[in-house]
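Read-outs throughout are calculated quantities, based only on the coordinates presented, and are distinct from any laboratory measurement. Note that the structure is a prediction, hence the values are computed from the model and not measured. Cβ atoms are built from the backbone, for glycine too; each structure is taken alone.
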Structure P
Amino acid sequence: MKNTSKLLDAIQMYFDAIYECDVNLLDRVFHEASSLFDGDSGSVFVEPIASFRTDVGGRKSPASINQKREEEIILIDYLSKDCATVKIRLRAHNNVFVDHLCFVKEARGWKIVSKVWHLERVISP
């Protein structure tokens with residue numbers, strides 16, 4: 001049986017981590033061996049979670065400027081009771097991203113094992 005509420009909690013943790021630029025939350029929601037991928041430049045860009053963690057930790061958080069939260073879950077697709085792909089959209093400052101987050105459930109809960117992201121649009125200030 002699927003436990004959607006626990007997966008929704010993990011998705012919310014991801015949203016909170018990005019909104020607050022909280023690396024402790026990133027550590028809790030991402031598997032330590034995960035990587036992030038992007039192809040917006042015409043080639044595959046790969047970033048290990050340790051590098052992404054450093055990037056996020058060095059950013060000014062949307063929370064610090066009281067930016068209105070803009071986050072949505074577009075799709076949850078279960079591959080099995082312990083694996084799911086989640087498509088989300090979120091805004092961080094002037095950037096709107098669409099992410100595919102691949103989650104696997106382990107003893108410690110749902111963990112993101114990979115992220116493919118796309119910069120959907122930039123909002124003019």
Structure Q
Amino acid sequence: MPSSHKVMILDDNLMDVMQAERHLQESGYEVVKLSSPNGALSKIDFEQPEVLLIDISMERLNADDLVETLRDSPEYRDMVVVVYSDREADQLQQYCIQHDVNGYYCKSMDVSEIGDFLDNFFE
């Protein structure tokens with residue numbers, strides 16, 4: 001059954017974005033993309049995604065500040081934030097714990113499973 005949840009991908013690696021987007025759309029997700037950290041909060045405000053896939057290794061992105069702002073805001077408290085990165089799993093797990101992030105998905109994992117992974121947050 002299609003999910004119809006909106007996902008925003010915040011990542012500057014266009015190949016990774018295109019692969020994730022295709023698999024998420026196949027799983028029924030509506031996908032919006034942002035390849036630059038400039039205006040990220042405004043774009044999130046405008047799009048109102050239910051899920052934010054964020055590459056915390058993006059150049060010029062202060063991921064810590066963005067995640068903290070989202071977590072401190074009542075309007076985004078229920079947003080599912082998932083780190084989508086090529087860092088090692090143990091580093092991503094620690095980041096999630098330290099920053100109250102819902103989960104992580106390593107770019108080295110099978111991207112065709114990303115829709116199923118996100119479905120777990122809506123069951």
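Ranked by percent of Cα pairs over 14 Å apart, for residues 28-83 alone, which of P, Q sits at the highest value? Evaluating percent of Cα pairs over 14 Å apart, for residues 28-83 alone on every structure, the highest lands on P. P, Q: which one has helix-only ellipticity at 222 nm (-39500 (n - 2.57) for each DSSP H run of 4 or more, over all residues; to 500), as calculated, at -11500? For helix-only ellipticity at 222 nm (-39500 (n - 2.57) for each DSSP H run of 4 or more, over all residues; to 500), the value -11500 is produced by structure Q. Largest in mean count of other Cβ atoms within 10 Å over residues 12-19 among the labelled structures P, Q is structure P. Looking across P, Q, the calculation of mean count of other Cβ atoms within 10 Å over residues 4-11 that yields 14.6 traces back to P. Upon calculation of P(r) over Cα pairs in 5 Å bins from 0, in percent from the atomic coordinates, which of the structures P, Q produces 2, 11, 24, 27, 22, 12, 2, 0? Of the structures listed, the value fits Q.
When mean count of other Cβ atoms within 10 Å over residues 60-67 is computed for each of P, Q, the one that comes out at 15.6 is Q.
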